[in-house]
Structure I
Amino acid sequence: MDLTKANKLKIQSNRREIFELETQINSNKAQVYATRAVIEQNYTSIMRNYSSTFLGNHNLTTQNTDNLFRNRVAILTNMEVEGEVEINFQESMTNEANLDFLEMQATVNELVLEINNRMSEINSLMIETNKMIMNANQASVDFNSKNLAINKRFLNGEFHPSKATSIANKQRADKNQKRCGTIRDIANKNAKKLKSLDKKAKKNSMQVLLNAADISKRRGLISDNQKGIMENQEEVARMISSKIKRKG
């Protein structure tokens, strides 16, 4: 078989391989963006949950704790005590209450510090991710610029069929064949990663929904706490009023 016919067969084989690659890569592309949509939705839902649980529930719980402590101090301060034993009881209970609430606040501070640290790490990852995207965009710009220049060379007649040789065609066909294999490997790896990532994204979606339900349920418990504390405040107010009347 002469070189021209051999080149023709290899070129046809490459064309078939390229068609199959195009199908696989376009399928991967569709799956990439479908998975990205799920991940973006998860991100939005996670941030909504974060806002609800930290800015909402956490602040409400902290306010409840402050109000509860104020009630406790008011109860202890307005106790009618006589003698050193009762005074010591009152003051030691006040100290104990202070320590209880200070310990709780220290624990909360420790938790918030850890949350802040994690958020800082997430921010660093997002910055690195943005840099990756910027680098990818630059690579696309460079690719487009390079191929725009090639198009101009075609239009200028620099790459013209009349200048072709069988040897150059063979070299190009051989190179294309090798590139098909390399690109196939990349596409296969991408497909495998996509399957794993899609599974993870869907699992995250379910966890986000469960978290949202738990946050809503917990807000109900916080509201119940709040009602109990308000009732407690009313009892404390009555206690103080009663003490004032007795003294009057």
Structure II
Amino acid sequence: MPRTAYKHLFFDLDHTLWDFERNTNETLVELFEAFDLHKRGIPTAQAFQETFHKVNAELWHLHDSRQISQEELRYRRFRQVINQLGCEEDNSCDEWSEWYLSRCPYKPHLLPGALELLDYLAPRYEMHIITNGFGDVQYTKMDNSGLTGYFREVVTSKTANAKKPEPAMFHFAMEKAGCIAGDALMIGDNPEADVAGALGVGMHAAYFRPEQSLYPPCEATYQLRSLLELKQWL
């Protein structure tokens, strides 16, 4: 596909640039050890990690579809994890949640090729973040992983009063960036929130679907197995 004269690039953050799985897994191992969760009946840190990721994905789907609030997501997350592992929940789940949130966003790991790609793109395009993640947490992630300086606008669901894939989220982001859909490319890993949402407002979309992705194939302007593949079109 020929190069297109985009002026603005919009990136998703989690699972696209910031390595959610690695950063979360490190934090969960630390939590497992700090609270001696083996004594609570959780067999291994790996079982804890796997159950957390399953529960977290389910709760984020509910949050993105406006079925639960940020507060409810945080309240339910570790309770559902421990229940699914066959253990009895109590108020210590709240302590785990606070501990997790006080550490995970400070983890610095990015997905392979992220900084190389951003260094390549920075002189050529205005770049922005558009995320359904919680604002305070997302800013911390960006600051501690070296991402902040690359992006002009950071649009969260709170600032936009909307969520991807809702058109209002993308229109708000374009208004903040001062661009129109024809000038913009969205890059993200979620086929519904990132790709369908962007295409629905007339933007182009690059679908980042690495080998380990659990998402199905979908139609997009560009298909990426690695972030650095984007360089061939930009």
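When relative contact order in percent (Cα under 8 Å, 6 or more apart) is calculated for each of structures I, II, structure I gives the greatest result.
Each of the structures I, II was assessed by mean count of other Cβ atoms within 10 Å over residues 153-160; the largest value belongs to II. Each of I, II could give mean projected area of the Cα convex hull in nm², but the derived value 22.0 comes from I.
Compare FRET efficiency 1/(1 + (r/R0)^6) of positions 49 and 145 (r between Cβ atoms, R0 = 41 Å, to 0.05) across structures I, II and report the one with the greatest value. Top value of FRET efficiency 1/(1 + (r/R0)^6) of positions 49 and 145 (r between Cβ atoms, R0 = 41 Å, to 0.05), among I, II, belongs to structure II. Of the structures labelled I, II, which one yields 13.0 when mean count of other Cβ atoms within 10 Å over residues 177-184 is computed from its coordinates? Among I, II, the structure yielding 13.0 for mean count of other Cβ atoms within 10 Å over residues 177-184 is I.
Ranked by FRET efficiency 1/(1 + (r/R0)^6) of positions 25 and 209 (r between Cβ atoms, R0 = 25 Å, to 0.05), which of I, II sits at the highest value? Largest one: structure II. Looking at structures I, II, which one was helix-only ellipticity at 222 nm (-39500 (n - 2.57) for each DSSP H run of 4 or more, over all residues; to 500) calculated from, given that it came out as -13000? Matching structure: II.
Source structure of the calculated read-out (P(r) over Cα pairs in 5 Å bins from 0, in percent, for residues 17-80 alone, 4, 17, 24, 24, 19, 10, 4, 0) within I, II: II.
Using the calculated result 15, 46, 37, 2 for P(r) over Cα pairs in 10 Å bins from 0, in percent, for residues 113-216 alone, pick out the matching structure from I, II. Answer by label: II.
Bear in mind these aren't lab numbers, they're just calculated from the coordinates by the rules spelled out. Since this is a predicted model, take the numbers as computed values, not measurements. Cβ atoms are built from the backbone, for glycine too; each structure is taken alone.
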